[in-house]
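Structures for review follow.
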Structure I
Amino acid sequence: MKLPEFAVKRPNTVLMIFLGLFLFGTISLSKLGIDMLPEIEPPAISIIVPYPGASASDVESDVTKYLEDQLSAVNNLDKLNSISKDNLSVVTCQFEWGTNLDVASNDVRDKIDLAKADIEEHAPDAKEPILFKFSSASAPIMVVSVTATESWKNLYRIVDKQIADPLKRIKGVGAIMIYGGLRRQINVEFDRERLAAFHLSPDVIIRTLAGENLDMPAGNIKMGRTNYILRLRGRFVSSKEVGSIIVGQNRGRPIYLRDVAYVEDGFEEQKMKGWANGKDAVILIIQKQSGANTVAVCNAIRQRLYDLKKELPHDLEITSPMDSSEFILNSVYNLARTLLISGILVVLVTILFLRRIRASLIVILTIPFSLIIAFIFLYIKGYTINLISLMSISIAIGMVVDNAIVVLENITRHVEEGEERPTEASVFGASEVGLAISASTLTTVVVFAPLIFVTGLAGIIFNQLGTIVAITLGGSLFTALTLTPMLTSKWLKPVEEQKIGPLYRKSERAFKAIEVFYERLLAGALMHRKKILLVLIIVFAGSFLLLRFMGTDLFPDVDTGELDIRASLNESARLEESEKVAMKLQELYKDIVPEKRDYYTFIGESEMGIGVVLGMEEGPNIAESGAKLIDKEKRKRSAKEVAAVLREEVRKIPGIERMTV
């Protein structure tokens with residue numbers, strides 16, 4: 001039994017099938033995440049080895065060299081890159097596209113184990129190597145800045161404990177890097193003259209402090225039915241406790257630390273600083289977990305920050321200079337609106353040319369059911385609603401009605417010729433063109449099918465395009481051979497029952513005139529075949545000459561409303577020099593960027609060097625800055641134009657050796 005015959009004879013079954021697809025598709029659509037692009041996981045693994053106190057040359061010779069020697073023999077390795085800088089070694093293994101990173105990770109761990117012996121021998125203070133697999137999910141999705149006035153001294157602790165910790169518990173949030181703020185530290189400054197007078201050395205005092213600053217287990221006591229665990233608490237809580245530690249004796253009298261040193265409850269020397277909107281700030285750079293939805297995570301972060309504000313000191317001001325979800329939502333909604341307009345235009349054109357409400361409705365119904373099948377596929381494959389998937393649907397939406405129109409027109413012809421009733425005409429008419437529309441659909445599918453087999457970065461991006469278009473067209477073919485004949489058997493009327501209105505008659509005359517004009521045009525073309533063919537060849541060949549004037553790029557330039565500045569000073573530059581550059585950058589935002597909404601700047605380096613792995617430059621000689629502009633409709637200049645002006649001004653700042661804007 002052919003599909004059209006099955007559909008016409010069992011209409012209730014077909015109706016249940018499509019209602020089931022509609023229900024499943026609606027649920028799938030509601031569960032799909034929203035993102036800018038498909039998740040991209042470059043086949044790269046980075047190895048981070050912190051080496052506190054070591055210079056870049058020591059890191060290179062004592063750590064990086066031994067890692068490179070071993071990792072160069074890893075299977076499927078394409079490139080091996082390394083960065084050796086003060087206190088940190090980063091080695092990145094870039095594999096061939098298609099490499100299984102789970103298997104590659106095991107190979108890398110084995111090679112690291114072989115390098116550990118040499119590293120421990122030459123760099124005993126180096127920390128344990130950390131493996132980091134990069135993906136597009138690891139890129140920062142949000143930057144949050146926190147400023148304060150009265151609470152500035154405690155701001156880092158507040159941000160770390162009362163803001164960052166709750167944010168880390170949000171589903172989908174990965175790492176949070178914190179820049180800026182003052183970190184509490186008890187500072188001990190020795191008095192050299194007093195040390196000499198009491199015959200004490202700093203080494204002895206340091207060992208004494210290390211031995212005193214301990215919590216130690218002291219066994220247990222069993223009393224009755226209860227077992228009490230004892231623990232001696234010895235960790236320092238205040239500077240007063242530190243100053244009261246006995247570090248020696250003089251003529252039988254104890255020497256306290258406060259007698260030979262100044263003990264202060266102060267702060268660590270700042271290795272990183274941050275500013276937001278011209279004020280000292282703590283900057284949080286937030287990443288999401290792999291597979292998490294960017295928009296959902298950003299929404300959850302904003303909601304959590306709103307709730308946390310009620311519990312924080314009143315002088316804290318929290319802003320978000322960078323939020324990836326804003327541009328994603330704007331881009332997706334714009335494309336979705338375009339998709340909706342395309343669908344409406346397809347519906348209007350269908351009604352205009354078919355000129356029958358019922359016949360038009362039959363064709364129009366193929367659009368949502370074909371797209372629903374695409375949404376089900378997206379959900380099953382774990383894809384998201386992104387620019388590529390929506391673009392694929394936009395391409396397919398104009399083609400999904402073709403098969404239904406061909407089937408409908410052939411069924412209508414059988415009915416109008418009076419040979420069969422609508423039921424028989426639906427079976428014969430659909431079966432008659434079934435093979436033809438199947439072949440037509442397949443010829444379109446094979447155009448997009450090669451995209452499914454493309455490898456590398458282009459394959460990750462365009463695999464969805466080819467697959468979704470093929471699935472959608474396949475769904476439209478199935479709908480045309482089942483739903484369309486089933487509906488025509490119920491909704492089309494025999495010729496004697498059909499009523500033709502005046503609007504149909506007038507439009508028929510207009511279409512006849514178009515048909516006559518096209519017939520004359522075609523006849524003229526057939527009479528001048530060689531000339532027409534020559535003109536087409538010239539136009540076709542001439543179009544290739546235009547390629548030399550066209551640029552190439554992976555993605556087109558888009559106005560995200562975000563600016564990013566990175567300035568590098570000399571490698572030997574101190575943090576204070578980078579701070580001067582940071583101040584200049586903030587002045588530039590104030591003076592020449594009236595379109596700014598929020599802006600931020602930070603200098604220094606993150607803990608464990610995670611920023612380096614994410615493609616950020618870090619160090620005391622690096623200054624990074626970013627800004628969020630107001631909505632595109634409210635400003636005269638594009639983000640690219642603003643960046644061009646900033647670029648010229650940043651070049652004038654003394655001390656900068658390299659910069660990107």
Structure II
Amino acid sequence: MTAVLYPSVLQESLIRRLRELSRQRDQRLDGINTRAGAQAYVAGVRRRIRRCFGPLPKRTPLNVRVTREDEREGYTRRNIIFESRPGYMVTACMYVPAGQGKAPVVLAICGHSHQGKGRDIYQSLCIGLVKQGYLVLMTDPVSQGERWQHPGEVSGKTWTGKSSVCEHNAIGKTQSLVGEFFGTWRVWDNMRGLDVLLDHPRADKSRVGVTGCSGGGTLSSYMFALDDRINMAAPCCYITTFLNNLENSLPCDAEQMIPGMLASGLEMGDLLLARAPLPVCVLAEEYDFFDVRGAREFYRQARRLYSLLGKPGNIKLAVGGGGHNYSRPMREAMYSFFNRQIGIASKADEDRIGIVPEPEQNTYAAGGDVNAAGSRPAWEFTAAKARELAATRPRLSKQSAADRLRKVLRLPARKAICHYRNSQPLVHSNEKPGAALGLETHYVVETGDALAVICRFLPLSVLDSCFNLAPPRDVELFIPGRSALDEVDVLAGTVMGKRLDEAWLVEPRGLGNTMPKSLSNHAFDASYGMDYMIATTYEMLDGQLMGMRVHDVLCVLDLLAARGARRITLTGRGLGAIIAAFAGALHGNVAKVNVIDPPPSYFDMTQKPLTAEGAQYMVRGILKYFDWTDFLPGRRRPGRSGKAK
């Protein structure tokens with residue numbers, strides 16, 4: 001990879017946007033001075049959160065099976081399989097306290113771990129709760145424990161082996177194409193798990209808590225916001241701010257990047273404020289990668305809101321001295337908080353409780369592999385939804401398709417002509433065919449909140465021409481998949497069919513000279529890399545990174561046309577092929593579109609367990625209307641696809 005001239009510009013532009021949204025939210029919260037104002041804030045937050053997560057499925061038969069039952073000192077553990085959706089099996093362990101009477105209930109949610117519910121710290125959590133008299137259930141999250149979706153499979157550059165975060169992102173990116181959010185799937189698994197738990201005859205439905213760490217802290221916060229049956233929460237090692245995560249270059253899983261959340265004026269802590277003034281204990285660690293400063297700021301704001309609502313004692317912050325973990329001190333802080341809320345005499349000291357985790361295999365409900373037990377993998381549901389959409393979506397006219405494409409891509413309005421800068425030309429050695437010409441020159445186009453870079457490769461003899469953007473009437477404009485300079489050899493050898501110094505190249509935001517470098521150990525299209533983080537942050541802002549890249553190209557086309565270009569041929573390679581197809585459909589000066597090494601159609605990406613293309617290729621909900629390949633030359637009008645058969 002060659003040097004990047006503007007590696008931080010895209011991240012910094014998003015940080016500025018999030019800081020402004022944070023300032024506006026702080027101003028709203030600080031302006032609340034009455035109980036009625038606090039109640040209105042809480043009601044508004046809940047409404048907006050529900051809108052972000054979208055509709056939930058209809059409840060279907062759970063088909064609960066107990067596959068193993070073990071008597072232990074003070075409790076019984078039951079290993080369970082249930083179906084959160086028809087054919088979609090969830091493995092779980094229920095911990096039933098000794099005795100006969102009603103018991104308070106806790107839904108415990110484990111974080112990211114290979115072992116899922118069988119990991120020692122999560123067994124310790126459940127045993128610690130059940131020995132104090134709680135009825136407890138913990139499920140295996142999808143892609144953890146017994147619920148691996150792609151065991152042993154790899155897929156090119158985006159797959160590095162058995163990893164829950166990689167599987168989550170693999171599921172989430174293709175779900176987005178059919179308009180679904182992976183976080184909602186995770187919530188539904190836990191809601192159905194709570195159904196199982198509350199169906200137990202000893203469950204006290206008036207005393208229901210939720211807790212979890214890391215990804216479990218995330219889902220605990222989601223469940224508290226979305227499920228009215230829960231009336232106390234203790235998320236661990238999750239609450240900070242989305243702004244902190246972006247500033248700290250910390251990507252999060254597909255389920256943790258909530259579409260439209262930031263655009264709705266919400267922050268992470270609003271997931272808990274949505275149920276104020278119900279009891280909440282935020283558990284944080286001083287050396288967690290989830291920045292503890294965000295947890296402290298949440299507590300400051302929450303305590304003020306809870307005070308206005310008359311319940312200042314219902315909000316608590318406990319900060320440990322360790323790193324990212326549901327450590328014993330954090331578990332004991334949670335026990336004490338829950339016990340105090342429901343009137344249990346405290347037994348929070350784990351030495352007194354006596355906790356002995358067992359081998360992971362003892363927690364198995366499906367022999368270690370739920371797919372082998374007959375479960376449908378998540379990707380098959382996405383594939384079926386894509387086939388249904390392809391068979392039923394209407395055929396659109398060219399104009400209707402273009403109008404709909406603008407909406408799906410979330411394209412902003414364009415200025416008449418964008419300002420550009422003449423960047424000083426770079427002199428190259430003969431390492432690449434294009435570099436042999438001597439000069440690489442850039443015109444940096446300001447496309448609103450980011451930069452697009454027009455690149456040209458010229459001989460030293462025409463140095464003066466670098467300082468004037470003067471395109472010919474007929475322009476060949478190339479959109480690379482990664483970087484203009486890195487793909488010059490492809491351009492020279494297979495695309496132009498003429499002299500390279502007649503070629504024009506454009507790098508939209510985040511490609512080539514504006515490619516973020518904050519996560520240098522992650523490849524560009526890694527499932528957990530910086531481009532993934534940028535793409536999912538745009539989604540939280542109710543935007544689309546693909547759409548913004550198309551916007552950049554449209555701005556450059558406007559500029560070239562204003563400077564004299566009349567007939568423009570767009571050629572895109574890889575990721576650039578999708579951008580070229582969309583831009584060609586939306587700009588009147590594009591006479592022809594070519595593609596090199598194009599990715600599969602969006603439909604084809606959904607029809608297999610894994611696709612190598614990362615989140616930056618995806619457009620949320622696009623398959624409701626058309627596919628990207630519908631906009632290639634010679635295709636029928638966008639809409640219904642024969643592949644649906």
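Points to keep in mind about this one:
- Source structure (of I, II) for volume of the Cα convex hull per residue in Å³, for residues 10-361 alone, computed value 138: II
- Parent structure of the calculated result 2.9, given that distance in nm of label points 7 Å out along Cα→Cβ at positions 282 and 530 is the read-out and I, II the choices: II
- A value of -16500 for helix-only ellipticity at 222 nm (-39500 (n - 2.57) for each DSSP H run of 4 or more, over all residues; to 500), calculated from one of I, II, originates in structure I.
- Source structure of the calculated read-out (distance in nm of label points 7 Å out along Cα→Cβ at positions 218 and 602, 4.3) within I, II: I.
- Structure responsible for -0.70, -1.25, with log10 I(q)/I(0) by the Debye sum over Cα atoms at q = 0.07, 0.11 Å⁻¹ calculated and labels I, II on offer: I
- Computed 0.90 for FRET efficiency 1/(1 + (r/R0)^6) of positions 18 and 226 (r between Cβ atoms, R0 = 35 Å, to 0.05) - originating structure among I, II: II
- Winner on mean count of other Cβ atoms within 10 Å over residues 114-121 once structures I, II are ranked, highest first: II
- Each of the structures I, II was assessed by distance in nm of label points 7 Å out along Cα→Cβ at positions 202 and 298; the largest value belongs to I.
Bear in mind that the values in this text are calculations on the coordinates, not laboratory data. Because the structure is predicted, anything quoted here is derived from the model rather than measured. Cβ atoms are built from the backbone, for glycine too; each structure is taken alone.
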